[in-house]
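Structures follow.
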Structure I
Amino acid sequence: MEWDKIWSFNKKVIDPIAPRYTALDSTSLVPVFISTPVSVEEAQVPLHPKNPEVGTKTIWRSAKLLVEQVDAREMKSGDTVTFVNWGNIKIMSVEKKQDTVTQIHAVLDLANQDFKKTMKVTWIAEADAPSAALIPVMTVDYDHIISKAIIAKEEDWKNYINYDSVHYTKMVGEPALLNVKKGDIIQLQRKGFYVCDHEHQKRSEFSGVETPLLLIYIPDGHVKETANKAKQ
């Protein structure tokens with residue numbers, strides 16, 4: 001059996017039970033400023049959209065939100081965008097420096113419950129509360145060590161060694177990721193499934209410095225290779 005079929009079957013097993021969390025690429029964060037009066041507040045939301053037995057998590061909401069550059073580039077003045085686990089927000093202005101979005105200004109549009117044609121984005125709030133602090137996350141994508149599935153007898157296997165088979169991505173995660181323990185299988189929303197290899201530590205017992213939550217990507221059988229995914 002080919003590996004993609006195994007991973008595809010594995011996804012069917014873990015998808016119904018894996019809790020959902022949010023983490024964003026730390027190299028491409030864009031602030032979204034909400035001009036509507038917003039109190040810094042906690043909210044309880046489901047860990048899984050279709051399985052209430054997975055439980056709930058605490059998220060934070062504030063007047064300053066963070067989104068990824070790839071999402072910010074798709075937003076235009078006048079757009080209504082659905083911020084997952086909050087609601088619709090109307091974009092008032094998008095500021096750019098050349099092709100890079102530097103900041104976005106928006107207002108809440110929570111009374112608008114039409115989500116059918118809106119862009120959906122994941123986000124994290126910035127807040128001063130200690131329990132709202134963002135969590136450093138490192139994701140690891142492992143590609144195949146040998147780049148060719150079947151090597152003929154007359155071919156030299158050394159020509160197919162993949163010397164670029166590991167890809168790391170620095171991310172920032174929502175505070176609820178503090179609850180993730182070694183061995184847990186989770187989904188980072190809109191990114192994929194991961195297994196926790198190392199828990200976040202505010203102060204490592206070995207180095208004395210903060211260590212990120214280390215997550216290893218779990219392939220799901222899609223044609224897109226993990227190496228390509230990591231480079232996006």
Structure II
Amino acid sequence: MKPQSSAQAIAEATSLLVADHDVSDLLSRLLRDCTAFLPVVGAGILVRDVTGNLELLSTTSHTATQLEIYQELHESGPCVEVIAEGVALSVVGADALVDRWPVVGELFTRSGITAAHAFPMVWRGKAIGGLNLFSTTPQRLTADERVLAQSLADLATIALARSGVLSDDDLHERIQSVLEQRVVVEQAKGVVAVVEDIDLGEAFDRLVALSDARGETLAQVAAEVIASAQHRA
């Protein structure tokens with residue numbers, strides 16, 4: 001059952017944290033809460049791995065995945081900047097996006113994005129990642145919406161860190177585990193797209209719908225889809 005308010009969404013996310021819920025699924029839920037309770041059409045999380053490389057951790061859609069990969073490839077964009085600076089930012093308007101990040105901004109606007117917001121995921125005083133929000137309307141977030149977005153970014157950080165005594169090595173191991181689950185989801189997305197003759201965006205939505213219907217994590221559903229395809233082969 002989907003939360004009916006942002007307060008309920010935060011309460012449910014907190015209860016899942018206490019219950020030691022699957023990290024990948026919790027991140028996916030938090031991102032979907034962003035699109036449900038904020039004026040945005042997509043959301044994603046980028047992090048720095050142990051070698052300093054950018055890695056895509058989770059997104060709400062195939063389009064959001066592409067927008068994050070643009071930033072990863074070009075080392076430029078709102079999420080890259082927020083990880084480097086550790087300060088939330090908003091850039092509103094197609095021209096402003098291109099002025100701020102010429103290559104990535106142009107790619108954003110071609111995808112219909114006219115506003116981008118990013119919030120730092122800070123652990124022990126260091127930004128380990130960023131929550132990125134994408135909008136097709138050139139409007140700024142209100143003060144309350146910014147507070148909510150940062151709260152969701154903080155919950156995502158806690159989901160990764162979980163324990164106050166977690167070492168940096170443990171944190172990077174947890175990030176690596178989530179990355180591996182994302183690979184499984186991407187593979188399953190491709191399987192669904194081929195089997196059902198639909199595009200990757202629709203395939204991702206099908207996986208999310210299956211996850212909700214079965215009460216399983218996105219990674220579990222993805223693994224089942226791949227196993228079923230291998231069994232039929």
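Consider the structures I, II: one of them gives 2.9 for distance in nm of label points 7 Å out along Cα→Cβ at positions 38 and 214 as calculated from the coordinates. Say which. Don't jump to the answer; show the numbers that get you there.
Numbers: I: 3.4; II: 2.9.
Going through each structure in turn, the value belongs to II.
Quick one: Rg and Dmax of the Cα atoms in Å, for residues 78-133 alone came out at 11.6, 37 when computed from one of I, II, so which one is it?
Working: I: 13.1, 36; II: 11.6, 37.
The read-out comes from structure II.
Given that helix-only ellipticity at 222 nm (-39500 (n - 2.57) for each DSSP H run of 4 or more, over all residues; to 500), derived from a single structure, equals -20000, which label among I, II identifies that structure?
Only structure II yields this read-out.
For distance in nm of label points 7 Å out along Cα→Cβ at positions 54 and 150, which structure out of I, II has the highest calculated value? All intermediate terms of the calculation are to be shown ahead of the outcome.
On the way: I: 3.8; II: 2.3.
Greatest value across I, II: structure I.
Percent of Cα pairs over 24 Å apart computed as 42: which structure among I, II? Intermediate values should be presented prior to the final figure.
Values: I: 52; II: 42.
Comparing all candidates, it corresponds to II.
We did not get these values from a lab; they are worked out from the coordinates using the rules stated. Everything numeric here is computed off the predicted structure, so don't read it as measured data. Cβ atoms are built from the backbone, for glycine too; each structure is taken alone.
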